[in-house]
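Take a look at these structures.
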Structure I
Amino acid sequence: MRTVYQVGWKDKDEEKINHYLGEIMKLATIHDDGRVSFTGISEFHAYQEIITRNIDIEGLEDVDRKRALVFKAISRFARYSKHTLPLFRLAIETELRRYFQMPTATFHVLFPVNIRRTDLARRRWFNILGTRVFCRTWSYVKRHYDIGPFLNEAASLLGKSREELPIFLDIRFCPLTVSVDARTSGEAFSNASEAFDILRTLMNLTTTFGKVTYQYGGRYRPLGQYLPPPIFGVFKADGVYALLYFTMEKYDYQERSISEDQIRLVDRLTKRVKQPKDQQDTMLLVIDALRKYGQAMDTVDWQQAFMSLWQILELVALQTAGEVNMKDVASRIANLLRLKPKEPMRDLLDCAVQSRNELVHRGRFSEDGLREVNYLKVVVDCVIDFLLSRRFREDFPTMKRLKTFYGYATTPDTDLREYRQAIDSILHRRGK
């Protein structure tokens, strides 16, 4: 049976998509061998991005994969004799079908993390989101993976000699690996990265939770200790080198320790982060909040750190892009955490609202911006702590339950009792 993939766009965006498709077709050249090339690369990428962002593809949430698929669809579309929106939809569906019918293969993804190797020597793996993140040694990596071509390419990217790079990695990093089944090496990296990034965020929580940071002089340093690796390697099932990724930011990597107590805490936290059952599962909030918290811990810009932390509050308050209300965000978070008026935490939340408005609407941020980040982080740490608690899972298993809570959280007790009596009466009349 032929699988049908849902591809669509809003009516209001149809004219926009059609316009930019037309602009791209002006840049297209069809060669005698059937290849398609595009002139005006900067314009092409801008038009492609606009089209990608205005198309909905059911079952394909990853933006990078979606962007790559739209590129292939545009190239296919350019070879058509007619250029209409129905035919463009057909081109996307064809590429989707080809993508999902590709056979999967096993890939191994290498993540060097700046943790002292001896601290993880007794550890075999961490289990996060159903994925095992293995703790390896560099001797294991050299035996099982074609590390030579990987190091050759990485050395030029990092500005280090081929002889210097292995020493740099050996001294400051412990290799972690994730094995995944995927259609392409890019997909393998994307799938493995989610588990690794969440694990690294949980590790950073064991050092940053409930703490404020003061920095004196020099450029702003990340709040997290366990940083994004400078390089990542993707290897095929037989160990053959496939692909290299690298981190754009140039961090000052220092080897960090992780204690047995921290490792035990990470184990407890990983058990509380589970695969969402469906789109209504609030575990989606937990995972997204941890992802944004990790971004705040990684950045070297305190304005970005502040905004990433603030986005966690908007996320948990169920505020969408079109209906963000700062007072609602503060009120909902306060009700969720059961903060009382004039309580320091409640007042800090109000201070964060003011700082957010100064940054977003006036483009101003305190010269001592880390102070604002610290105040907001204190609040967000409490939110993360609650999200990872059993109480949150028991009280708010679904988005609907959480939204209902926000809808009634500010209702007076007398009115709530009236509502409960009315609901009990309805259920009684229905015989339930």
Structure II
Amino acid sequence: MKERYLAGKKSCFFLFLLCFVMYTMVFMSKNLFSAAMASIVEAGVMTKGQTGAISAAYWIAYTPFQVVGGFAADRFSPYKLICIGLGGSVIANLVICFNQSYPIIMGAWIFNAITQFGLWPATFKILSSQIHPNYRNKTIFWIIFGSSVGLGLSMLMASLVTHWVDNFRFALAILTTTLIVWSICYPQFSKRMVEEEPQTPIPSEKHYKEHLMTPRLGKLFLASGVIFIVAIGFFRNMLDNAIKLLTPTMLMESYDSIPASIANRLSLILILFSAIGILLAGFIQKRITSNECRAMTILFGLTIPFLTVTCFVGTLPYPIVLICLAFAVLLLHGCAPFGGTYASSRFVPYGKAGTISGIINAAAGFANVFASFVFAKMAETFPWTTITLSWLMAAVVGLVLVLCVTRTWTRFINLHKSK
């Protein structure tokens, strides 16, 4: 089967730019409701539990459909899958603009989650196969920043608008424009793609790969301790998202001088620090250690003192609390590549990298349910000091899990290197 990709450097750059803008706008739209939570609660439209339930419903619908999207991206046009995702987001935001009742918003946001089933897999498919091989690694790395930019835009928008519904009106305009631009531009790139017959692996390489694929998944789970990596990913993702999601509401309710609009603007600092966390992960991997568990031990260990300070929210000045939360997010976000892509890549010689990656992503999606619903529900009953204490306990559990699996994981990756 022939591969089709762009050959020119300039064409590859503009296709990446198109994908980056599209992915950023979609990521903005799917975090828009979470970013507007403080304003919605302040307006008395919904309780924290109701807004948390809508966010949780989104992730409950979104997570399993990502598996479907992965298969679809390999079988159908990624262009069409992205059109479906953008079109679904346009419809969801349009519905919310005209009807703000709780059941309607819940249904629209679930619809938004389902229609985005193939959007990320299709984006990854384009960048990993339709960009010239010389530029693929760079584009796959830089697309990660689209999530931070998109989340930042959603919070910035929430802090600037006068009424929370304006968030969705603005998103409707942006997404409609993005859909039109995508529909016009991508086919032009597709026409410029060249075809090349992929190289056939030499027999010795093929035999070696088949030999390494023989261990069953259960054996690999036991030998590597990857089930601990999955659990660590759950706690990390839950903490990271809960802090970013609830910080605006927490600041607004803990400090009388902070209205919802200012709280949303202050929380943009968390987004900036999360982006820096990705760069920190790259630095640690290159300069300090490539052992995923040792790196996460450092990062989780450093997170705990910062989260300890946040247990005094409402007592300490809010800049101190906010700075500690920002550094906690930075360190937790730095764990993400180690517990995700880096760990999954260890299973490439065994032919299980996709399976392991899917399991880790499923755990991350499930963690978002806890972040958006369970913690939001707890915030209705317990004081914010209890919520921050639960975040600290979750970080301690994450550190304990890392320490428990480090020896097993180190033995596994040493075997991986020897192979």
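One of I, II was used to calculate semi-axes √(5λ) of the Cα gyration tensor in Å, giving 38, 33, 23; which?
That value comes from structure I.
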>> One of I, II was used to compute relative contact order in percent (Cα under 8 Å, 6 or more apart), and the result was 14. Which label is that?
In response: I
> Comparing distance in nm of label points 7 Å out along Cα→Cβ at positions 111 and 311 across structures I, II, which is largest?
Replying inline: II
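Can you spot which of I, II the value 0.9 was calculated from, given it is distance in nm of label points 7 Å out along Cα→Cβ at positions 55 and 167? Can you show the working numbers first?
On the way: I: 5.0; II: 0.9.
Structure of origin is II.
Compare mean count of other Cβ atoms within 10 Å over residues 143-150 across structures I, II and report the one with the greatest value.
Numbers: I: 16.0; II: 18.8.
Going through I, II one by one, mean count of other Cβ atoms within 10 Å over residues 143-150 peaks for structure II.
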> I, II: which one has distance in nm of label points 7 Å out along Cα→Cβ at positions 31 and 47, as calculated, at 2.0?
Replying inline: I
> A value of -26000 was computed for helix-only ellipticity at 222 nm (-39500 (n - 2.57) for each DSSP H run of 4 or more, over all residues; to 500); which of I, II is the source structure?
Replying inline: II
> Thinking of I, II, which structure, once mean count of other Cβ atoms within 10 Å over residues 87-94 is computed, gives back 22.0?
Replying inline: II
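Since every read-out is calculated from the coordinates, none of them should be taken as a lab result. Since the model is a prediction, treat every value here as computed from it, not as a measurement. Cβ atoms are built from the backbone, for glycine too; each structure is taken alone.
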